[in-house]
Structure P
Amino acid sequence: MLPFELPIAGWVEGVVDFLLSHFQPAFRAGSTFVFTIVDFLTSVLLAVPPLLMILIWTLISWKLAGIGVAAFTLAGLLVVDNVGLWTPTLETFALILSAEVIVISLGIPLGIVAAQNDAVDRVLRPFLDFMQTMPAFVYLIPAVMFFGLGLVPGVMATVVFALPPLVRLTNLAIRQVPNDLVEAGESFGSTPLQLLMKVQLPVAKPTIMAGINQSIMLALSMVVIAAMIGAGGIGAEVLRGIQRLEIGRGFVAGLAVVILAIILDRVTQSLGQQAQAPKGG
């Protein structure tokens with residue numbers, strides 16, 4: 001046992017206070033930017049009549065994942081609309097989509113850099129371990145302090161929670177590209193960028209798509225947690241059911257989350273399988 005207590009809590013609070021005092025304008029600008037994106041996506045999605053939107057989603061599912069997923073999409077979204085959760089579902093989808101755009105923008109480049117540089121990989125690994133194992137509720141505290149209550153902290157907490165699997169799988173995918181393909185590209189005079197874009201990323205695409213799939217599922221798991229800080233959407237309905245002990249209301253809202261999760265999961269899985277098909281053919 002140590003003869004003294006490590007002031008870890010004080011260190012963390014000191015870092016947060018430093019960031020708030022020196023970078024508050026940047027956090028405000030970022031908050032405004034993210035809110036504008038989510039609000040715009042939500043407005044666009046809600047401007048389309050529900051039946052037309054359901055048909056669009058069904059056609060996309062049929063095109064990307066087949067008739068079975070399309071049938072589930074049609075039936076599932078009709079149920080969501082029927083139980084009065086269409087608007088919360090689209091609000092949640094806009095939040096997830098916004099968070100996933102940020103996750104992909106950060107995760108794939110970080111994974112590529114980590115795959116090409118062992119030192120970066122060693123530095124990133126403990127941070128990714130920390131982000132994956134820290135209870136998701138803990139992310140809400142700094143998110144609220146930096147961005148206030150509402151949609152934006154929900155998006156940012158979701159980004160932190162959903163980022164690690166994409167970074168890890170992108171790193172793994174690039175490292176697993178066969179050496180003979182890389183050597184063949186180099187022998188034809190490819191630059192590092194050409195090698196990455198024309199050899200490594202196409203071969204690594206199925207695994208990267210698996211990382212995107214996992215990050216989407218983790219983002220959906222944050223729906224209820226994000227609702228605790230005012231993110232709204234389906235999570236708010238689940239939270240109300242819990243707070244008021246309304247089992248039916250909570251179950252119906254949870255069912256909407258499940259339907260959305262299955263649709264997104266099957267579509268992204270199919271995209272990964274399509275990316276792998278030429279490799280197997």
Structure Q
Amino acid sequence: MLVIDCQVHPFHAESPQRRWAHPHDEGRRHVTADEMVMAMDAVGVDGAIAVSPKGMFGFDPSYVVEVQRAHPDRFAIVRPVDPQNPAVGETIAEWKRTAGAVAVRLMLGSHIGLDPNTPGVNVIAKEAARHGLPVNFQCSGNLDAATGLIDRHPETRFVLDHLGTRQPRKFPATPEAWADLPKLLELAKRQNAIVKVSGACTMSALPYPHDDIWDNLQRVFDAWGMDRCLWGTDWTRTYPLFPYINGVDPFRQTKRLSATDRAKLMGENCAKVYGWKPKSSYLERHPNGRDD
């Protein structure tokens with residue numbers, strides 16, 4: 001089975017030569033490209049979509065470009081783009097020419113504080129479609145505005161981050177983690193939208209393997225259809241909460257997914273949406289399988 005993590009955030013250590021745009025104090029020091037590959041190899045993940053973390057690097061994608069150059073067979077890359085930049089259309093055109101680039105990211109979550117009517121928001125949707133790039137859409141807490149944007153741009157493919165929610169950063173999750181589920185289910189009617197089932201384990205109120213997430217996820221699968229759902233860990237945002245394997249094995253080992261649905265969710269759909277897949281599978285590189 002091809003396994004592609006639809007969202008990971010490798011990052012380098014802060015240094016005087018390369019400061020983070022927004023310093024963090026959550027125990028995260030670095031998970032470099034090499035360390036991300038080691039984590040993926042340890043659990044049999046073939047490849048991943050590396051998304052430049054805006055919280056650390058702002059709109060500068062230079063490190064994620066380095067990640068792809070170091071491991072072009074393991075990572076495709078996504079950068080956030082700035083709706084307040086008058087030249088954002090040119091930014092998208094340049095990104096399209098970048099090796100390994102498969103999407104741009106629009107961050108419109110309510111916690112960002114950006115006016116959804118900022119003209120650059122529509123420019124991003126139009127220009128991404130013109131260049132054949134999906135828009136990774138962080139729109140938590142703003143699903144009404146997100147629906148309006150998706151409806152205005154039927155030619156654009158939107159990929160909703162993290163089940164359209166502002167996911168918990170502490171365990172255990174409370175029921176409020178799923179408060180926007182009805183809006184997410186309604187959004188499933190938009191055929192130009194896809195949903196990432198990324199970071200889902202952070203929405204659990206139970207310890208690993210987080211069995212309480214499945215009833216709500218089944219509602220997502222039923223509404224969106226398994227062909228429009230992508231699995232991902234959202235590591236390293238989830239780094240303070242659990243190790244990488246804890247975002248992988250609950251999906252690989254659950255009996256709530258058929259083999260066909262698991263294959264779609266954990267790799268095949270991602271490859272189709274982004275037009276990219278790793279050059280070789282984990283088992284081709286490691287014929288004896290995982291050590292555990």
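Throughout, read-outs are computed from the coordinates displayed, never taken from laboratory work. The model shown is predicted, which means the values in this text are computed figures rather than measured ones. Cβ atoms are built from the backbone, for glycine too; each structure is taken alone.
Here are the numbers for the structure shown:
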{"item": "Distance in nm of label points 7 Å out along Cα→Cβ at positions 92 and 124 - structure with the largest value, from P, Q", "result": "P"}
{"item": "Answer label among P, Q for the case where Cα Rg over 2.2 N^0.38 Å, for residues 132-235 alone, calculated from the coordinates, equals 1.03", "result": "Q"}
{"item": "Which entry (P, Q) yields the derived value 1.3 for distance in nm of label points 7 Å out along Cα→Cβ at positions 108 and 268", "result": "P"}
{"item": "Structure from which 51, 45, 35 was derived, Cα extents along the principal axes in Å, options P, Q", "result": "Q"}
{"item": "Value -29000, calculated as helix-only ellipticity at 222 nm (-39500 (n - 2.57) for each DSSP H run of 4 or more, over all residues; to 500), assigned to which of P, Q", "result": "P"}
{"item": "Structure responsible for 3.8, with distance in nm of label points 7 Å out along Cα→Cβ at positions 116 and 252 calculated and labels P, Q on offer", "result": "Q"}
